[in-house]
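Q: These notes open a run of structures that come right after.
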Structure I
Amino acid sequence: MLELTGIDAGYGGFQALFGVSMKVEAGEVVAVIGSNGAGKTTLLRVISGLLAPTAGAMSMEGRDLIKTPPHKIIETGIAHVPESRRLFPRLSVEDNLRMGAFIPAARAKFGERLDYAYALFPRLKERRRQLAGTLSGGEQQMCAIARALMSAPKLVLLDEPSMGLAPVIVAQVFDLVRRIRGEGYTVLIVEQNVRQVLAVADRAYLLEVGRMKTSGAAAELAASDDIRKAYMGI
């Protein structure tokens, strides 16, 4: 589905990614793990067109993403749930969801997609007229994920969904990941919470200082002594 080959990227004179290559197949949950500053958010920004790579190739179902204008990336089937959720705090929950359905294909099926989002997340229906900025942290993450699903994506990018949340809410967020995976979505998730994310992923990549260090089945990485010591405190 998604394939990256030899991707370099950075900001001005600072290079954040070095020759990154990876694949995500349809139906998978793939995790990219690593410490703060490893380049995980940069990687998702490159995939969603927010940051142009300086070298390499990138495709979604055979379509060249590098040649695709950033505002057209969502039409390839990629939806991005950014770090810190980035909701419109002064808009209602329902208006935030409406913003997720701005491409023509989604606008034509807005009512259908809205019913789907509310069926998946009933709490959002209860809060539909509430300002998004007044929601709890877990509810905001729910709203951000639902907003991404409004475009009926093929691939959902999740950037640090557990960041800044209390442990009990973190557990709820990873349950949300399981739920959207159960709905048939393909998920690429970057996350510092290594123990939790490896429990929901099929495969994982370890990104260190902008370079892919290793990859494999999530269960294998979770059992690795090096990863357990470095990232799980075990």
Structure II
Amino acid sequence: MEAERKRVITAEGLGKSVSGPDGTLDILDGVGLSVGEGESLAIVGASGSGKTTLLGLLAGLDVPSRGAVTLAGERISALDEEARAAVRAKHVGFVFQGFHLLPALTAEENVALPLELNGQDDPARVRAVLEAVGLGARRRHYPRQLSGGEQQRVALARAFVTRPRILFADEPTGNLDQATGRAVADLLFGMNQAEGTTLVLVTHDPGLAARCQRQLRMAGGRIVEAMA
């Protein structure tokens, strides 16, 4: 299936090392992968296996020590932070375990923020994505007035509001109870399919990972298993 899709993410010989008091530590070593347009991919593995570091490199939030990352046709590993931020703003959405909502803004204002940062004003789109996650009636509530599940649904709406080509999710249900996590996952995959967005997620949840078209298992900074 991957060969039949246009590749939107490619990593080649990816490595990440950090210096510490005991010398250099290799967090990633020789990782290579590609992700196709509209595909859903789960990156799984034990804590410390390097999966969140890999996600950050693929998304252009960090740069590798070795190797290269191409995202949406741009070799982002060769770009400076300003240029990487411009690529992210144009093509990428994010959902994290922590909801990262701005407490002084309403749900509606939080969702509108990525559009505003791109110089866009589209209240109808903001309302539409809030309706899609079941929060149209609570759009003027502040994060403190929302439950954890509702806050994560706002974060989902914010991630999808710009119609991103690629969505990165890091433990998107990790702070939620089982039932709420399942509901948020249903929304995540439903919106992914409706928008045709490529989805790359990191998770400890085998049920969530199994809903993706492919899984990559990491250990010791390497991909050790690929599962369809």
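Derivation of every value follows stated rules applied to the coordinates shown; laboratory data play no part. Since the model is a prediction, treat every value here as computed from it, not as a measurement. Cβ atoms are built from the backbone, for glycine too; each structure is taken alone.
Q: Where does the value 1.9 come from, among I, II, when distance in nm of label points 7 Å out along Cα→Cβ at positions 20 and 36 is the thing being computed?
A: Label of the originating structure: I.
Q: Upon calculation of distance in nm of label points 7 Å out along Cα→Cβ at positions 12 and 180 from the atomic coordinates, which of the structures I, II produces 3.2?
A: I
Q: Where does the value 16.0 come from, among I, II, when mean count of other Cβ atoms within 10 Å over residues 52-59 is the thing being computed?
A: The read-out was computed on structure I.
Q: Among the shown structures I, II, from which was the value 0.20 of FRET efficiency 1/(1 + (r/R0)^6) of positions 68 and 116 (r between Cβ atoms, R0 = 25 Å, to 0.05) calculated?
A: The value was obtained from structure II.
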